[in-house]
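Structures for review follow.
Since every read-out is calculated from the coordinates, none of them should be taken as a lab result. Computed from a predicted structure; not experimentally measured. Cβ atoms are built from the backbone, for glycine too; each structure is taken alone.
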Structure 1
Amino acid sequence: MRGCRSFTNFLVNYRDPRITPGPFHMNQDQTWTTHVGKQEITFKSGKLAEQAGAAITATAGETVVLATATIAPEAKEGLDYLPFLVDFEEKFYAAGKINGSRFIKREGRPSENAVLTSRLIDRPLRPLFPKTFRRDIQVIVTVLSLDNENDPDVLAINAASAALMKATGSPFKGPVGAVRVGRLDGQFVANPTKTEMLKSDLDLIVAGTRERIMMVEAGANEVADQDVFEAMKFALQSIQSCLETQEQMRSDNVVETSLEENVAAAALELVKSKYHSDIQAVSKNTNRNERDHELFVLKSKILEELEGEMKQIDIAQAVETLYLKSVRNNILADSHRSDGRGIEEVREISAEVGILPRPHGSSLFKRGLTQVLGIVTLGGPSEKQLVDTMDEEGSKRYMHHYNFPPYSTGEVSPMRGVGRREIGHGALAERALLPVIPSEEEFPYTIRVVSEVMSSDGSTSMGSTCASTLSLMDAGVPLKKPVSGIAMGLVTNEDASEFKVLTDLLGLEDFAGDMDFKITGTADGITAMQMDTKIAGLTMEIVEQTMKQAKVGRLHILEEMLKVLPEPRAELSKYAPKITSVKINPEKIGELIGPGGKTINKIIEECGGEEVTQIDIDDSGLVMITSTDQEMAKKAIASVEGITIDVEIGALYEAEIVDFVTTREGNEIGALAQILPGKVGMIHVSEMADGFVKKASDVVKIGQKVQVKVKDVDSARGRIALSIKAAGK
């Protein structure tokens with residue numbers, strides 16, 4: 001079959017359009033327009049991707065994204081999760097760029113930004129599907145055009161939601177609207193341009209429904225907690241017009257109840273009728289090891305006793321569901337947390353710094369069973385990370401990388417590189433510290449922080465934030481202020497009329513609960529936020545309570561951290577490279593570099609090579625020498641100054657005789673003397689002594705150090721006349 005990947009695939013996906021609209025449907029072109037703030041957003045369908053379940057193009061300015069939503073016709077057997085996949089596709093053609101090496105011009109693996117945007121789209125949409133839905137759902141958002149003023153990320157969330165509203169067979173309980181909020185001159189602005197965002201102290205993305213917030217992602221320059229809360233209220237108001245427009249797109253072909261939901265309900269009722277009290281008793285145990293063992297034994301017993309009545313996977317999922325419901329009920333009814341803590345109580349905190357001998361800074365932050373090792377490496381300006389994506393070119397001098405090995409949860413699984421979750425958690429911790437990282441002028445180092453999760457029991461990203469602060473301070477990085485972070489949880493009843501906000505979210509409470517709300521900041525304000533929910537959104541009452549409670553917990557954690565190391569160390573590690581700056585005349589840069597880099601490479605080679613010494617030159621004339629050997633650093637500085645400093649008439653130098661000047665007849669008429677690296681002048685025999693000198697070698701020897709005075713400089717011809725005789729006068 002032409003156009004199909006295989007005949008089998010065609011048979012599986014084909015549906016007779018006379019009976020049920022399926023993948024092969026033709027839509028008439030439709031257009032919807034709405035406004036969010038000053039930005040006009042246009043949605044269109046029916047023109048592109050006709051075989052997708054639904055396809056929407058969304059346009060803002062000259063930025064255009066295509067969102068497709070496709071749902072498989074059959075459920076997957078044996079799954080215990082919602083098979084929902086979101087991909088955000090950056091295309092360099094969208095920005096009019098050709099990227100890649102000389103040999104490969106195709107887009108490669110997703111950039112970090114693409115991964116983060118995929119997560120950004122996924123997070124507000126996933127909770128609005130039934131948890132028992134087992135048919136594959138795939139949303140692909142492709143950037144077709146990019147104007148570098150209107151960001152595609154927020155537009156992509158709205159387009160994806162709109163596509164799911166139109167997709168055949170979609171059980172999506174949307175719509176979801178999304179907006180970016182900035183603050184310009186003290187006023188909140190909805191969907192500001194990139195140029196406007198350069199002046200904003202807040203970058204807040206909020207996705208939500210009519211009355212509830214589904215997702216939050218924010219970076220801020222120490223913005224007050226109350227101001228951030230007001231910005232979230234403003235965001236919820238701003239998305240209403242977009243929600244109204246999406247309501248007009250809703251398909252009539254939605255799935256209200258699936259077979260999976262019916263099976264799950266039957267299994268749940270069977271297990272509940274026989275083992276409810278046993279499961280509840282296990283959930284009350286506040287000793288984690290005992291509780292986990294008791295649950296394992298009980299689950300094995302239930303599976304054995306109910307074998308043959310239903311599928312084992314359905315029974316196992318019913319046990320897990322009832323156990324998590326029991327954990328929730330304990331919290332909501334009795335404020336009984338799984339580890340016995342109070343609702344607003346932070347787990348016990350301990351921290352150490354300087355625990356690794358060779359890294360430039362290190363720390364170990366522990367909160368309950370969550371334990372994160374933070375390691376800092378300092379490098380020269382040349383070690384910045386180059387960034388070249390669809391919409392960004394440049395470099396990064398501060399990087400945070402997060403690793404989550406399987407042993408951190410006592411599991412066994414293959415190590416297959418960094419996943420989306422690790423990229424997301426690393427980006428959050430990086431964003432949390434970014435506002436307090438010193439400028440390059442204050443601290444010209446490239447900074448890499450790595451968080452190695454040693455043990456995980458909830459909120460390792462916030463543990464990473466705290467460990468990063470301590471390890472950076474241990475490394476002697478002059479942070480403007482220390483940053484701490486905390487994760488907040490939530491348990492609600494069905495209509496959210498009753499709720500409990502949990503300070504310092506535990507791993508089990510994350511699985512059983514309704515929210516994971518992470519907030520980082522200094523003592524003076526918020527630097528980053530990230531919120532995900534598993535329910536149909538948070539009311540503003542819940543958000544307000546969460547932020548108030550989080551501030552108290554965040555400041556408590558910060559206080560405990562500062563007991564270990566109250567301020568950055570005054571000196572860098574002896575193993576860290578040292579950077580020395582030299583300012584030269586920008587017109588001398590070419591002379592310092594030399595033809596094909598010959599001069600600068602020679603200096604580096606003479607000073608230990610690239611492993612010991614690196615030299616970076618800024619267009620302003622700022623030369624930065626990074627070296628792990630101070631003697632080599634001094635030598636490099638002397639070489640740079642020698643090449644770039646202008647020799648002035650009348651200046652005195654200690655010179656070294658390097659050669660003699662001989663005529664064709666063999667007469668020594670003078671000597672060449674190096675006064676600075678790269679600067680050699682001639683001492684004529686008449687300038688060597690007061691009396692008559694027949695030949696230069698009668699007065700000086702090669703390698704001899706002599707005091708000289710500059711008599712004349714011919715810059716055009718590169719000649720310097722020196723005098724020993726005049727130096728003593």
Structure 2
Amino acid sequence: MAVVGSSVTSDNIIDIQLNYYMFLERVQHPWTCLFAGAGGHVDGQPDAIGLGWIPYQGSGVLNTIANPPYRYAIGMYLFPDLDTAYNAALNGCADFEPLYMGNAHKRVDLRDRGAIVGAGPPTWFAISAGYSTSSQAELPWGPQLEFIDAIRDITDSGPSLAMSFCANCTAARYANLKFSRPDWNVFDLRQGLRQASTFYNPAGGGWREDGGYGFPLVPNQVGDAFPAANVTTNKVALDAGPPLQPSATGKCGPNGPQVAFRWYNFRQSTFDHTRIKIGNLTMDAGPGESALYWDVVNSWPLATTNAEFFTVLKGQPSKISPSESYTSVPIPPIIAQPQFNSDAEFQFTIYSFPCNSLSNRFVRVYTSSDLTSWRLLQPLCLSNGKGVFKDSQITNDNSRFYRLVQGDLHSQALGFTRVTVPSGKSALVANQFDKLDNSVSNLFRFSELSGPISIKKETPVENAAYAPATHTWNNPGMKLNPGEAAWLTNRGNSACIIRLVGDVREGFILNSIASGTTILSLMLPIPFSQYGSFYSDAFGPDPLGIGANVRRWDGTNFIDYYHQAWGWVPQVPPIQPGEGFSIVPGFTIPPDKPASWPMTFSGLAPAPYYNQLTITGLWIQGQDVVIGFSSVAGQLYALEFSDDESFSVWKTGPDIVGGTGDIVFFTHTNASRGARRFYRIRVYFRDP
């Protein structure tokens with residue numbers, strides 16, 4: 001049984017509806033296909049059967065068809081998230097998606113909104129359009145591509161390479177293979193398609209961004225004009241498929257810097273475990289694990305810059321997956337050991353790769369107030385790859401976030417929020433960071449708790465109280481995770497300052513709202529006004545969409561804000577990082593089915609970095625002077641110099657340098673002979 005995420009709404013045949021018929025005409029064996037939405041008559045075609053679901057696309061649809069009572073085997077054009085697609089695969093349901101719905105030769109990176117943290121094929125089958133002989137995907141392509149496919153092969157006189165037609169072709173090949181290999185699971189069949197593809201190489205290096213594993217040479221009923229590949233009948237003879245979406249992210253660990261390795265296991269029938277190699281170091285994860293945390297404080301700086309991921313299969317000898325370009329993951333710079341020195345100064349330790357003055361391995365420290373736009377604070381050249389950074393300009397900031405950039409590598413985002421609770425008052429507080437186990441004993445370590453404090457969660461009901469005399473909590477293990485909120489009451493005689501510090505979660509971040517939920521928070525430490533930039537579900541109803549009622553606690557009363565068709569009334573709720581709130585969505589939440597509330601954030605996603613013009617260093621090299629400075633890509637710069645201590649006369653150097661978005665250099669030839677010289681950089685504009 002297969003399901004297409006579409007609906008018959010008229011006699012007009014639209015692209016997505018055609019996939020229903022094109023799948024059925026390509027399978028070589030009896031299959032049933034349904035529309036997820038409404039069925040009905042399409043002119044020139046037999047009646048189509050539909051499930052009548054609304055919405056008919058999205059994670060909820062795939063989750064439903066992959067589980068009892070349905071347990072369908074194939075989904076197409078459903079557009080789920082990574083976890084839903086992976087869980088569906090574990091339940092025997094494979095999901096097929098076009099890489100991109102546009103018909104233009106355009107690179108596509110599904111990490112842009114943060115849903116995918118790693119590279120390479122995702123947990124669904126990502127497909128672009130192309131021929132069996134294509135050397136690259138003929139239309140869109142990108143880091144998540146796995147297969148290319150087309151309605152007709154290259155011998156067709158009028159081929160269609162529409163993206164909206166490509167996924168059903170590979171789904172039909174999968175269906176044909178599944179019919180002949182009934183004992184294979186989704187991952188066995190996926191590996192079979194890979195091994196039958198035009199670019200596959202058992203030694204590795206077959207996967208490519210401009211073609212994935214290529215065109216799977218498994219016959220369809222129509223549309224094929226190629227010799228079929230020989231696919232093994234024994235699943236034990238299959239090669240090992242590499243892990244999906246491997247990533248390495250910096251993390252502020254309990255003992256200092258950590259690297260958080262994450263991946264999705266390629267769970268073939270003979271799967272045993274996942275292996276990670278860093279130079280000569282080998283780490284084996286348990287069979288059920290998909291994350292590993294590595295303390296690196298005693299290993300820094302690292303001798304190698306990449307971690308390699310492998311699937312290990314059972315057997316004697318065991319099989320190990322080959323290296324592909326996406327399975328070698330760079331280890332990023334890391335922010336660790338954050339602390340408040342005072343309410344005017346925040347510091348952390350930087351772990352980056354070593355830099356010398358001309359290596360162009362500067363690490364740049366950026367800050368943000370909303371996780372959207374990032375401003376350069378300072379570029380640093382750390383000779384041993386380690387240094388302490390102090391930010392002494394935080395007095396007026398109740399929240400601030402930090403990120404390191406070194407070349408193309410991005411650290412995790414780390415930050416703080418501050419909430420002041422007056423004496424005798426209560427506040428709705430929210431922790432939106434990951435700080436160790438997120439227990440109150442760890443979260444409130446940097447807070448100023450001068451009197452008795454009580455904290456209470458409502459769903460689930462949990463309480464904790466702080467005794468200032470002993471500096472202890474009566475329930476130290478009580479957790480306050482991102483997405484939760486709690487009432488904090490200050491019973492002391494003076495104001496308390498709640499300072500929360502930690503890593504910002506990355507990737508697909510899922511919260512839920514149960515029927516009867518009273519208080520909660522955004523899962524990211526962002527102002528409420530930025531919510532739309534991080535909400536990620538295009539198919540399900542938005543809990544904060546039209547009809548929602550948000551209630552913000554102002555310290556004494558709840559203030560109501562209503563989301564009308566023309567916007568929020570009386571204004572956008574002025575909720576800031578660190579605050580919880582009450583919400584009534586604009587739709588009914590069934591008692592047995594909490595509403596999904598997904599958001600996404602990733603340090604790999606493109607971000608606007610604002611680099612103010614700064615000289616980062618000056619070196620004398622023989623008779624020359626070398627000046628490094630931060631630049632903006634595409635901008636031109638001129639070097640100006642003066643020997644006059646009054647700075648009244650400036651001369652322009654002979655060269656013009658183009659910016660790259662990184663640190664670039666001027667070399668002032670034979671300029672080191674004088675007694676003194678002063679330099680500055682000027683943005684260069686050509687005369688018309």
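Given 64, 32, 23 as the derived value for semi-axes √(5λ) of the Cα gyration tensor in Å, which of the supplied structures 1, 2 does it correspond to?
Numbers: 1: 64, 32, 23; 2: 46, 36, 25.
Computed on structure 1.
Look at FRET efficiency 1/(1 + (r/R0)^6) of positions 178 and 418 (r between Cβ atoms, R0 = 41 Å, to 0.05) for each of 1, 2: the largest one is in 1.
A value of -2500 was derived for helix-only ellipticity at 222 nm (-39500 (n - 2.57) for each DSSP H run of 4 or more, over all residues; to 500); which structure in 1, 2 was it taken from?
Values: 1: -9500; 2: -2500.
Source structure for this number: 2.
Between structures 1, 2, where is distance in nm of label points 7 Å out along Cα→Cβ at positions 106 and 226 highest? Biggest value here belongs to 1. A value of 25.9, 88 for Rg and Dmax of the Cα atoms in Å, for residues 458-649 alone, calculated from one of 1, 2, originates in structure 1.
From which structure (1, 2) was distance in nm of label points 7 Å out along Cα→Cβ at positions 474 and 530 calculated, if the value obtained is 3.8? Intermediate values should be presented prior to the final figure.
On the way: 1: 2.3; 2: 3.8.
The read-out was computed on structure 2.
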